[in-house]
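Once you scroll down, you'll see the structures, which are given as structure tokens.
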Structure I
Amino acid sequence: MQKVPMTAGGYADLQTELKQLKTIDRHAVIKAIAEAREHGDLSENAEYHAARDKQSFIEGRILELEDKISRAEVIDFKRFDGERIQFGATVTIADEDTDEETTYQIVGEHEADVSAGRLSLTSPIARALIGKSVGDSVEVVTPRGQKDYEVVQVQFV
């Protein structure tokens, strides 16, 4: 069984979502199915079919979350120290062509959200940054082509 690296915050988010699905959403959809059944003919009952689809989605998501939680390897990156980039690091990089700076935190796959500055550990940029230090140049091959960055800052916050 392959472990899934994640931050403590990401782990807490998964647990919160799982609790919501099991205690609130699951019961609400069961109630919606029961109400739709009372309307008669199920073969032409759109409310019933929509509720069943939602139930299927919820049950699938519960299984997915339980799997991720059971394989979670919560990494306390706050105890990390040093100059080398690794999981959990908050990294500021500068585009060597435009000098535009961008800051990312390297997190687990399910936590990734580029618009919020969180890069998946498996993304091309994160893979290129792992093991680098302040001042290092990094070549990243992206779908848009090759980009060159310089590591400006590394923090474990």
Structure II
Amino acid sequence: MGKRFSSSFDSQAGVEGLFGVLTGPDWPATKAAHLHDDSRTVRRDVGPGGAVTLVVSRALPDGVPGFLQKFLPRDPRATQSDVWGPSEGGERHGTWSAELAGAPARLGGTMRIEPTADGSRYIIEGEVKVGIPLIGGRAEAFIAAQVVRLAAAEAELVRSTLA
């Protein structure tokens, strides 16, 4: 069944300003420097209408519980792919997925940036599915909570970057 989650934050920047930070060529290096997650750009493509695909590899956060560690590869890095479409009606919509090679987990969902009266709102929705009998539900809850914490840390970094 999986564990669903969502996260959102507001920014004083407009939709395109926020989009520019989240998809810019410097975003992975900014995250690496401030979040200490060793983010690295794997690929960044700009398509028609300003669509952007950004693929980033990063180290997993510390604190993975023991019951999950044996399911992780020796060099636990996650690869996240964000695929954003062109602007539609003043909003940006996209999909995201994250992979951890060799781990029995799937993560992915949608994201959007929409205008607000004071700027914009970034909304991430997703689902985690872990294919491990007996502990899958606990693993899904842990991973979903980690993704929400990461989104909050990135939101603070976005705010300081835009300031």
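What follows draws every value from the coordinates through simple rules; no lab data is involved. Keep in mind that what you see is a predicted model, and the values were worked out from it rather than measured. Cβ atoms are built from the backbone, for glycine too; each structure is taken alone.
When FRET efficiency 1/(1 + (r/R0)^6) of positions 45 and 77 (r between Cβ atoms, R0 = 25 Å, to 0.05) is computed across structures I, II, the figure 0.75 traces back to II.
When helix-only ellipticity at 222 nm (-39500 (n - 2.57) for each DSSP H run of 4 or more, over all residues; to 500) is calculated, the result is -11500; to which of the structures I, II does this value belong? Numbers along the way, then the final one.
Working: I: -11500; II: -9500.
Derived from the structure labelled I.
Source structure of the calculated read-out (relative contact order in percent (Cα under 8 Å, 6 or more apart), 24) within I, II: I. When mean projected area of the Cα convex hull in nm² is calculated for each of structures I, II, structure I gives the greatest result.
When distance in nm of label points 7 Å out along Cα→Cβ at positions 53 and 85 is calculated for each of I, II, the greatest value falls to I.
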